[in-house]
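Next up: some structures, all given as structure tokens.
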Structure I
Amino acid sequence: MNNSQDKVTLALFAHEIVPEIGHSRAMIETINQLPADKIEKLYIISFEMTSASKIFPKLASKVEFIKVPKLYFGPFLVKMLYFFIASWLVAKTRIPAKAKKIGIGIASLTVDYVNIQFIHREWEYFYFKNFSFPIHKYIYKKLLFFFFKLGENYLYRFKDSTKFSVLSKFEASYLESTFKVPKHNLKLNYSGINLDNFKFSNSSKDKIFMDLKEKYPQLEKIDIERPIYLFVGAFERKGLHLVIEKIQEVPNAQLLVVGSPEAGGNFHFPSSLNITHIKFTKEIQSFYQISDCFIFPTIYEPFGLVLAEAACMGLKIYTTSYKVGASELLGNLDQVHIFDDPNDIVIEPLEVPLSYEEKLKLREQRLERLQSMTWKKTGESFWEVLNLP
């Protein structure tokens, strides 16, 4: 980083800047690693933001939150189009011309720097191939993706000065081949991981499980003396339907599911399987620690931070290589089984739970590779994106 460089003004555009939402949390972590002494002002343009002192402690005095009034009616498409217009007006009337305007995906089309965490044009094929909808919902979804693609075509292709921070090699290749983004406007920037948040507790597995049961009574169905198979994430895109299909081949399996279907979606858990569902938790580290095997047959995953988390918690892992960013980093690690196609995943049943020593050994082996995945490194790389010519 060049110490002689003038201070910069940043403007971050996103629907929400709150740590509870994955892509938002990643952006918060990245911004926090930028050199605070080089930042003159940080504008946040959003529907909602957590207190600056909580999420941007080093930059709080430099943050100005410009709140875009929320719409309390209409589907997501209306919200998206409304934010396009509102963010453009804010950029024209409230943001200095010298500001470096940053966006998450196509939340705003007025930005010059994009943190790519998802490409809708790429996801559309998998979405309509794998899921069916009532006709009225199908028409709405098609319309939604039409506008997604319009936005991506404008920001990624026609606005040829846009610079990109990209989570995986396959996404970088897709931007180059599909949107003709020149290589000099792209930088591969793997997600960071807070390794300090994902390490073994000093408490015993039994104690952790008992504490969790007090908060989540549905865990009563789980037998801690038997192997626990874990799934984490949005049901549809992360492939829960495939997990259920594959787990039926494992005798007496008990599946722990953390997550939920997409908004308005329904998901049926077969009564023939022992499945425990946790809709939401802020204690995912504890769920990793009581589990033995992580199954993640995701259909499309620009990175997949949960894979890195599960890996550093010493779980046995089943996932795929195709369109999964984290798999680019986890190949050839012991007890990490990566398949080309999610349909080809074969789960080897565990006779007994992994011991503390077994998981600790796997963790130590994997940390040799994962310890480089820090938010500091991600922030330094993003700072380079902001200074691309």
Structure II
Amino acid sequence: DIYWHFVILSGLKTDRYVKGFDFKPDNNRIVHHAFIKIDKTNSSRKLDEAGGGVGFDGMVSEGNAVMPDGHFTSWQQGREPKLMEKGASWLLPANSDVVFQLHMKSTGKKERIKSKIGLYFADEKPTKYFKKINLTRRDFKIPANEKAFKLRESFTLAEPAHLRAVMPHAHYLGKAIDAKIIYPDGRVENVLHIPNWDPAWQSEYVFKDPIPLPRGATLIGEISYDNSKDNYRNPNPNPIEVSYGTTIKDEMFEVAFQLFTNQQTQLDKISGQIDEYNKNVFLNATKFQIEQDPNNADEWCFLGQVYLSNGAYSQAYKSLKKSIDLDPDNAKSYYYLGLYYRFTEDPSRAEYNFIKAIKIDNNNAKAHGNLGFIYIEKKRYNKSKLHFQRALEINPHDEIARKKIQALERNGF
């Protein structure tokens, strides 16, 4: 499996709104799927340029490219272009870059790839507020020869919303997929049933009319798996235990629901719920990965990040120190340890760790930005300005760094 990022400069001088896209992989033999992302920081462009070739490697992007919030912008075999209805477009900022990450399968010989993407622009700004909740698990193992292994996840809405679409995802062991709604009165509605999942034909399922969901409605995602010889799609003719992963021989559990509200305040409350849900997913997944590979410094670093975001500072410190013990050159671990010391009000140790981070990776804009704030607190204004300037150089869209530089210059620095 090969994961490769291709960066396209949009060349847009003004913000535009996108109502749909058409992705053509060019070589269907090798392209498994593609994620369409937007990078308004130019960080992906810098990674592209640094590689000396076309694009850059990685299953997870090291840049700041993200999928438009609340929208399905991925391509899988069988997906056709779909245009969003009026008022449901997403923002493509001026001067941003379009990044698509291709998951490609090796054929054992040299292959040509020339993928294309077309964007359909809308004339008006969106009038609906969109969010996705991806019901997922990353902490499972499917036993060998298990014909009916089932995973289930749920999410209860704290505010009313509308359900526009559902998009499930599994690999070759996936058998049956269901998406359901349990209403507050106990009524159950099965809004999507796929009795015989085929990973070669994936897409989002858009409802003819959005389904109104009252406060207290529960979204359910269920997938059953067949890890036996009877499953002719099983990539292992002699079945073995299979766990979560992104390669075609691993397995995944995802049932994503696309929601929208008519009020920003309603979306904000649902977004907060989704953030908490995702934190628990990442926490459980990272603990699971560490159980499988206790010496993985990156997983310990990620666990530290999750604990930091949860405010569990003691656990964050232990996890980040463990990551550094395993890999003393892990720049991210020093950066997050610096954040830990900022959060616990120890600026000197925070400064030390941010400096360690940028000595290893001088393109860590966030570490430079944090040093800028620390040096303001220490009244070392010229040094503060230098770090804010470096942060802005790395990320030209960093408005905080820009405003801090302007404020320092107004005061004669």
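FYI, it's all coordinate maths here, none of it is from the lab. If you're wondering where the values come from, they're calculated on a predicted model, not measured in any experiment. Cβ atoms are built from the backbone, for glycine too; each structure is taken alone.
Can you spot which of I, II the value 2, 9, 13, 15, 13, 14, 14, 11, 6, 2, 0 was calculated from, given it is P(r) over Cα pairs in 5 Å bins from 0, in percent, for residues 209-320 alone? Derived from the structure labelled II. Out of I, II, which structure matches 2.3 when distance in nm of label points 7 Å out along Cα→Cβ at positions 105 and 257 is calculated? Going label by label, the one that fits is I.
When FRET efficiency 1/(1 + (r/R0)^6) of positions 113 and 153 (r between Cβ atoms, R0 = 35 Å, to 0.05) is computed for each of I, II, the one that comes out at 0.50 is II. Looking at mean count of other Cβ atoms within 10 Å over residues 49-56 for structures I, II, the greatest value goes to I.
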